[in-house]
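Following this line, the structures themselves.
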Structure P
Amino acid sequence: MPMLLQVCVVIVTVALVVISVVTVRAMGRFEKAADKISETADVVQRSVEQVGNVTREAHEMVSSLGEVVPRLKGVVSRFEAIGERTATLSSSVLEEVEAPVRTAVAISRAVRSGATELIQRLTSRFRPNQSQNNGGFHHV
């Protein structure tokens, strides 16, 4: 075989070896990338499951609230009616009681004022007068 052909065979052989090594290394990297993608897919799948669970729980909670809200509205309307009735009753009681109480207070003040005036006049009548006792000295 001529020398040129031998050199070409060696070059082709080396090239095939280099291509084989590069291919093996690339396949290793592709395998690592595939593993990472698989791990990421697992994480995404678990996250989607958790989101699904949270969504179901939220839906159940909204359904429960949907059942409770009409009852709460009924209770609130009853409290509102009771509050209105209480306010009306209180107003009526105040209107019925206020006038007699004001009259009683006015009479009480008038009686107190009259009694005070009467007592002052009676006490001033029974006090000894200075003109009657000769300057404050008693003579025997």
Structure Q
Amino acid sequence: MKFEIKTDPALPHHYIIGVSVKPATSGNNAGKLYLKYGPLYFTNNDVEEVQHAVLLSNDKLFKTSHSEALAIVEKKSLVSFIWAMKVASGFNQCTLHHFSCEFETDTESFETIVKVANIDPYFRDLLKKSEIRG
């Protein structure tokens, strides 16, 4: 189990989105970026809970499976959603991006970031910097 999202108390809200490119058969939209998945929302507290589950699953004295540890901290569905997004993005040739925010953000904000990235180098760079690799 691997969960390496860094947290910052000043940025407690996290989002993962999937970005794809319209196919050549999309007419005027061919080659344009669009929001395919998400946003998936979670908090610093969720990250810390998953990190606790990782520690618990690695405990030599109290043997616990990854699945059991995630169930104990009630984060099994969050990790399942992240894993599903990773698998789906691989099959659909999408990129995944992680954003940390000071305040909760709505879906429309992420749609706008992706849409504007088609024409504005600043937002294109923002997507590149937020890309989850590996």
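Any read-out appearing in this document is the output of simple, stated calculations on the displayed coordinates, not a laboratory observation. As the structure is a prediction and not an experimental result, all values here were calculated from the model. Cβ atoms are built from the backbone, for glycine too; each structure is taken alone.
Points worth noting:
- Entry that produces -34500 once helix-only ellipticity at 222 nm (-39500 (n - 2.57) for each DSSP H run of 4 or more, over all residues; to 500) is calculated, selected from P, Q: P
- Ranking P, Q by mean count of other Cβ atoms within 10 Å over residues 46-53, the structure that comes out highest: Q
- When volume of the Cα convex hull per residue in Å³ is calculated for each of structures P, Q, structure P gives the greatest result.
- Which entry (P, Q) yields the derived value 0.00 for FRET efficiency 1/(1 + (r/R0)^6) of positions 22 and 126 (r between Cβ atoms, R0 = 35 Å, to 0.05): P
- Computed 8.0 for distance in nm of label points 7 Å out along Cα→Cβ at positions 30 and 86 - originating structure among P, Q: P
- Ranked by distance in nm of label points 7 Å out along Cα→Cβ at positions 6 and 38, structures P, Q are topped by P, which has the highest value.
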